[in-house]
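*Asks:* Please find the structures below.
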Structure 1
Amino acid sequence: MEPFKNFFCESYKKQLTAFIPKHLLSSPSGQYFSRPSPFKEEIPFRNRVKEIAKNLFLVHNQSFRSFYQHTLPLLQDAKRSSEKINGFFWDPFCMVVQLYGLDDYSESFELMEILTQLFTAEFAVRPFIEKDPDQAFSKLLEYTKSDNEHLRRWASEGTRPRLPWGSNLTPVINNPNLTRPILENLKNDSSKYVQKSVANHLNDFSWTNPGFFYQIIEAWNRNSPPENTQWIIKHALRSEIKKGNAKALKLVGISSFPNRVDLKLPKKIYLGDSLEIICILHSKQHQTADYIADLELELPGKKQSRKKVFKGWSGKLQGNEKVVLKKVLPIKDNSVRKYYPGKYWVKILLNGEVCAQETFDVE
């Protein structure tokens, strides 16, 4: 599969020229868009976006007002058009707002409001929050009442404490109550798109502000919350459940029960092979029990060992029932993890408790 960064290449630049007024393209600062300038292979995705954004700003005479005046009608037309454009086409436009629009608050939010419906402005809005949290949150709170799910989702996603690919929001981490009004307005949203964002927002707090996280979760979980809120709570708790946190498990109705767990795996495999894990779960009580069984893999590192919890199995175990559970883990390098020869540990976390463990060697 071709790296996604290659979306921003010479053909993209040619497509982009259709959205720039001709008199600007013919100016000296417009030469970037007329001369070949293929990106070197080693230039990463975000750097390509920044380079295009920088030249978009230059071609508008380094005037954000000029960029706003020419871009707003183009975005409005694109929003009305039935022709669908790949959302990432608009990423450099978001980057212009993010880098150069901080002193033009109203114009920037007008552009971001449309951009987030064509793509997403969740990254672009974060510098505005860092600069003036009160002003930014006042505006974003208004979007939680919008009929448009993209705008409601933006209010949550753009204010997440730890947005993937984005910087941490220091004002929110220092004062998590800043986003609480937004979360409260969206806790029973009917859109799954919005629900996922709210759940991810809360999951961020489980890492940065766990006390605040449980304060919200427990408050929302009282008095039989609506189905939409229940879904958000369960999804928000996923990291805490994988950690085996007893409080999180109790909130989703999971508790320990008498059991026996047998774990079977090969004693030795080779780098690049897949590890087949067989977990035999025995209930030692008469009542039916809910279970969540995850896998913790402790693996050697270059300097020290590391741990990774993999999602395993969940379900209901009837009284005195035995179930055989199987899972295959590839032991080969990927984009986020490198594997080394050595001794590995596999542990079964059943409802938050280590119930079985075995070792295997990798050569």
Structure 2
Amino acid sequence: MSSNSLATKKPTPAPERFDKALMSVLHALLLNPYIAPAFWLFSALGLTVLSPLLLWGACAVGGSMSLLRVLFKGPRTPIRDWSDEIILITGGSHGIGAIAVETFSREKKAKAVVVLDLHPPEGVASNVKFYKCNVANKDEVHDVAARIISEVGHPTALINNAGVVNGKKLVDLNLVEIERTIAVNVLAHFYLIKEFLPGFIRANRGHIVTIASVLATIGSAHVTDYCASKFAVAGLNDSLRQELKGTNVHTSCIYPGLIDSGMFQGVDHKMPWITPPLTPERVAAEIVRTVQLGRSRSVRLPLYTYSGPIMQLLPIEISDFIRKVMGSNDEMGHFKGSLSAAKPVRAVE
């Protein structure tokens, strides 16, 4: 490239100039230590006068949300008869996966519940079909997928539940551990979706459920690889839903907080009344309900997980202070390992 072309500077497009100016104004009004206090003071005075009107407006917007959901709802295919349903779940031999398998097989009496795991589930019903598979290996996934379709039938729902966690600072992680996390927690989703999504599209029926985490919305110390993987699959789910608009193929993402399933053994919240740990039964029940509703969903539980996206909007200094008060960066310091990944837990009878 010539020096003349380097010296030639293109004019900044008008939309970008407007955005830059708007961001500067908002930053000054909301965050500048000299301007912001005066802005908020005068805003309070103005809001005092306009408060009735603003209150009515806020209530009108809030009340219309449920109506707008009905107005803009997409295709729905709720399950009323489970006799034709073939549910495939990864990591179904322990934790929330095992409990979901029990519910699908015994309570809902699905035609078949296919479990992909390294260990066989224990004490399961006769309609549970186990296939040993390392979901991080694309060749194994491809071979097992073909066997499932041939021997059981094409799944009607795919639940990507398998996951691993290392619980180390980035500086202490080795590359093998990082690659394993990305392979199990991210690439396996792509491998399985690539195998079964074409069949879903041909049948114009199917549901892909992604088990993410509250750590898909906000980062924490000692779980850099885990957070990155959960952010990735949340983005995968969101993008795929846009690609499937207008079809009866649904995608749902579940963002649970800390689950008392053994995956994060030793980890506990500093303020459990604000950030309560979840029982695996509650999360499993939400997985089953999501499949049964037959529509795309974004599920966050418990209540505090809704704060994740809000924390992203706050200035870093404030969100980091909240983390410090809540002790979120210290919790993984008590991590003792992932029991559910090391040893299968007997399914609920």
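*Asks:* With Cα Rg over 2.2 N^0.38 Å derived from the coordinates and found to be 1.17, which of 1, 2 does the value describe?
*Replies:* Computing Cα Rg over 2.2 N^0.38 Å on every structure in 1, 2 gives 1.17 only for 2.
*Asks:* When helix-only ellipticity at 222 nm (-39500 (n - 2.57) for each DSSP H run of 4 or more, over all residues; to 500) is computed for each of 1, 2, which one produces -15000?
*Replies:* Values: 1: -12500; 2: -15000.
For helix-only ellipticity at 222 nm (-39500 (n - 2.57) for each DSSP H run of 4 or more, over all residues; to 500), the value -15000 is produced by structure 2.
*Asks:* Kindly point out which one of 1, 2 the value 0.75 was derived from, the read-out being FRET efficiency 1/(1 + (r/R0)^6) of positions 91 and 195 (r between Cβ atoms, R0 = 30 Å, to 0.05).
*Replies:* 1
*Asks:* Another one. Any idea which of 1, 2 comes out highest on relative contact order in percent (Cα under 8 Å, 6 or more apart)? Please list the in-between numbers first.
*Replies:* On the way: 1: 10; 2: 19.
Going through 1, 2 one by one, relative contact order in percent (Cα under 8 Å, 6 or more apart) is largest in 2.
*Asks:* Next up: Of the structures 1, 2, report the one carrying the highest value of distance in nm of label points 7 Å out along Cα→Cβ at positions 107 and 227. Walk me through the numbers on the way to the answer.
*Replies:* Values: 1: 4.7; 2: 3.4.
Max of distance in nm of label points 7 Å out along Cα→Cβ at positions 107 and 227: 1.
*Asks:* One of 1, 2 was used to compute mean count of other Cβ atoms within 10 Å over residues 83-90, and the answer was 13.0. Which one was it?
*Replies:* On the way: 1: 13.0; 2: 21.4.
Checking each candidate, the match is 1.
We did not get these values from a lab; they are worked out from the coordinates using the rules stated. Computed from a predicted model, the values in this text were never measured in an experiment. Cβ atoms are built from the backbone, for glycine too; each structure is taken alone.
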